[in-house]
Structure 1
Amino acid sequence: MNIKFPVASLVLLILPGIVSADWFEDFKAEATKEQLHQFLYEMPKGGDLHQHLSGSGFSEWWFELALSAEADGYHYYTKVKLNNCREHGWQGFKTTPYHLMFQTIVQSSWQALPECERNEYLPLSKLSNEQKTAWMNAIRLDKPHEGREEFFETHWQRLGDLTANPYLRGDLIQKNFQAFADEGLIYVEPQVSAFGYKMPDGTLIPPEDVAAILRERLAKPDVKATGLSYRFQQAILRFLPNAEQALEQAYRFVSENEPYVAVNMVGREDNDKGYPLRFLSTLRKLRHEYNDVRLSIHAGEVDEPNHHVRDTLLLGADRIGHGLNLITDADTMRLMRHGPYMVEINLISNLMLEYYTDYSQHPFPEYLRIGIPVALSTDDRGMWDSTMTDEFYVAVTEFNLSWAEVKQLSENSLRYAFVDEPVRDELLETYQKRITKFERRASNSGAAGFSTQSAPRKLFICRRYDICSP
């Protein structure tokens, strides 16, 4: 009998390692929401180039680590009620206002309070289950009315003294590394500040000593076991009066302390005191002295059109964080097509902080499909209660990504990492090996091969995409 096979089928029979170009489209068509999410969880990924460590801790991690910190002499208290201890006229607009519930302070700070205010606090270890739940919800956006103001003006303030403990910060790094490794990442580049840390009695710890503490933690077996490669960034808050001085300190620190490789500038762009060109003369002076510090800077994370992205490239940044209003700057968009600069895309962050009300408004697919290099990142995922898997889920479902585009996002996250060329080549080779193996498995099994449902499903993905119903 003379059997005729289509040419494509003959190719697959002769070269079984080749995967049909349409397999991912078939997969998306047949997969349930749960299967697609599981697929994206198990999928090998590249790196996360835009994450704030203090914003990446999940609420349950913070609570667990705060209690564990007692072993290092740190005992924490949190505000659970208001006794109206302040007279009329108290400062209500300071960084941590009196009326803010669940602000957490170390014991030495608690002891310095007047007795009336001390009675407003409880040790974290003494919270009831209801109070514990409220404390954890207070540092994530869990209510419909919470958004940009809640995030910028209360979350960090509530964390308070927890962020000034270098030992806790080291343990938070380990938890983040493990979670990212479980999601299939091979590289992370978190913003990990080394400034502003204190001993339990309030004594300041020099940043060089903090770096040594972190390096010691990074050398422990549980961190090494994650297999992640990493570099750190030191961020400065750009709208402060002394931001230029902080930038100089950050450059010096990064140049002298591993694993730091870059400086970032953070802070609300709707505060015009941090406008990019404010720092041009300082950076030009610093480049006379330092040859080993990279720049990735937040820019374009703002509602109104402006030239912040263009001006930030002039500062010397190789990567742009967010870049939302780049879409309004046609000349800079043309400059960035197929160019050396990358935009770090934070889909969940942009929605949670109300820069968009719907993903149909987001410029990500425009950047991606006209050739502006982009990669997905998680920003402050602990406060969104989301994961890198969720970022990919949003991208695939909202913008109908092809398999080539999915892989391109991970490749870009490694290609634009602040690492030496041999390390970059090794990371890309590792990713290619892993993704090729996964691709063959997924194309053979189809959606049925991703029914185990072991992927973490957190608040954001459950609420917005309804994939967590029993």
Structure 2
Amino acid sequence: MGGHRQPDGVRADAATAEHLASFDAAKQSLENFTAPVLLDERRTDQRLFVASFDGTGNSKNDPGTLTNIALIDEQIRRHAEHAEQMLGYTRLGRGYVEGPGTQGSISGMIDAIDGGSYGARLEDMYLQFVKQAKKWVDGDPNADIRILSTGFSRGAEQAAGFTRLIEERGIQDPTNAMFKRNADGLIIGEVTYPNLPLREPGHVIQAAVLFDPVGTGAPRQNDRRLAESVVSGFQITALTERRNLFQGTWITDFGITPDGRFLNVGVAGAHSDIGGGYRRDGLAVLSGNLAIDYINGMIRPPPLGKRALPDDPDRYVVHRSNEHSRLYFTSVFDRRGERGMHDLLAPPTLCQIDCRDAMPRNEAMAARLEWRNVTIGAVQGSVPVRSEGMDMPTFANGLLSAAARDDGIRISGLTREQIVSDAGQTWLQSGFDALERQSREFTERAAAHAAPSHVMAAPEL
């Protein structure tokens, strides 16, 4: 509850009505957005590959901290597996790449800091993709293969860069592909594809879903402008992430772009409140369900189920993510009153003109597709309404009255109700902030008393 329970290792503030309203606004924007149908499973020729890039330090192998990317990928995996069992094939394929820094070694620690495995993870995903594409083409030489790239954090930056890799390479034939992996299993150097491509460059229709892109380190040294073949995209941006090292990226402009190609919504929450991974995950559930509605709008029939909304108001919080490390400073947010953002999508060495926008859309590709409004699907449960609570004099009088009657049950009930209310959370947080301030002042005074009262000058030689 409030700031004193720390199941995620940092304090968290109760999500206010204003915070939650940002998700209602995002939902309304999504409902006004149109998405292309990338896969109609009644069409025998269509195929869709969903490429999922997880965030820094995030892995499906850590079930206690699964992100929205991992959860969506798992649903896709189960859907594809069921189709294989029932039909002997699947029109919906998938690939998954763990986030930077998951190697579990010194190299992993370095990678978590600088994201240096950017290129290796793109190559890994591309290899997964072309292997699946080869199976599809072997089964149907005329298969119309499309791609949906999804990602969180640096994984979202990788997803954007992956669209460019697809645009530049097309679909290579993986037969006899030559490559090397390092001790961590990452592809190093170039991959050689000796055969003719299965599909020429510039002929694969793409879309993208991006959870709060952050490009700190290596991603910003690469071109992440969404490719011409990306006909549609949806980005969710965390508005209340404070850390200087987690400044976001406008991969797409805020709002709906004039051509209706992209939608970027800003919602309350710290970085992982949007992408997922915290135990107190109410905002992550809301964010994930937005993405699921968009993805379901591109697949007929919709394959993904939305997550039930937690009924515990204590799970709807904004985490103080800067408390994860003493190295996380917040000067940019503190000075501006808003999160720092980047809009440069490619360094000068790779781009000289219009480096802050996606590449112009291939309108011929877009015209081939059926477009429809995104439907906001049904979801189990509702966001619990947190009581406003009593003002402190009323609360105190209630406690005194119950104490005079020796009514322990009433005292317990009043306390419990007040603690989970907005007023109670504010009171608790102010108390913990004051305690932290006093503790810091005490430490400083103790250090001052322990220091020598004066410093003697060294004797002259």
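No lab work stands behind these numbers, since they all come straight from the coordinates. All values reported here derive from a predicted model rather than from experimental measurement. Cβ atoms are built from the backbone, for glycine too; each structure is taken alone.
Worth a mention:
- Answer label among 1, 2 for the case where Rg and Dmax of the Cα atoms in Å, for residues 300-355 alone, calculated from the coordinates, equals 19.6, 51: 2
- Read-out mean count of other Cβ atoms within 10 Å over residues 52-59, computed value 27.0, structure in 1, 2: 2
- Comparison of 1, 2 - label where FRET efficiency 1/(1 + (r/R0)^6) of positions 68 and 156 (r between Cβ atoms, R0 = 25 Å, to 0.05) is highest: 2
- Structures 1, 2, by distance in nm of label points 7 Å out along Cα→Cβ at positions 36 and 324: label with the highest value: 2
- Each of structures 1, 2 was scored by Cα Rg over 2.2 N^0.38 Å; the highest score is held by 2.
- At a computed 23, 14, 6 (semi-axes √(5λ) of the Cα gyration tensor in Å, for residues 204-251 alone), which of 1, 2: 2
- Identity of the structure behind 31, 19, 17 (criterion: semi-axes √(5λ) of the Cα gyration tensor in Å, for residues 76-243 alone, calculated), options 1, 2: 1
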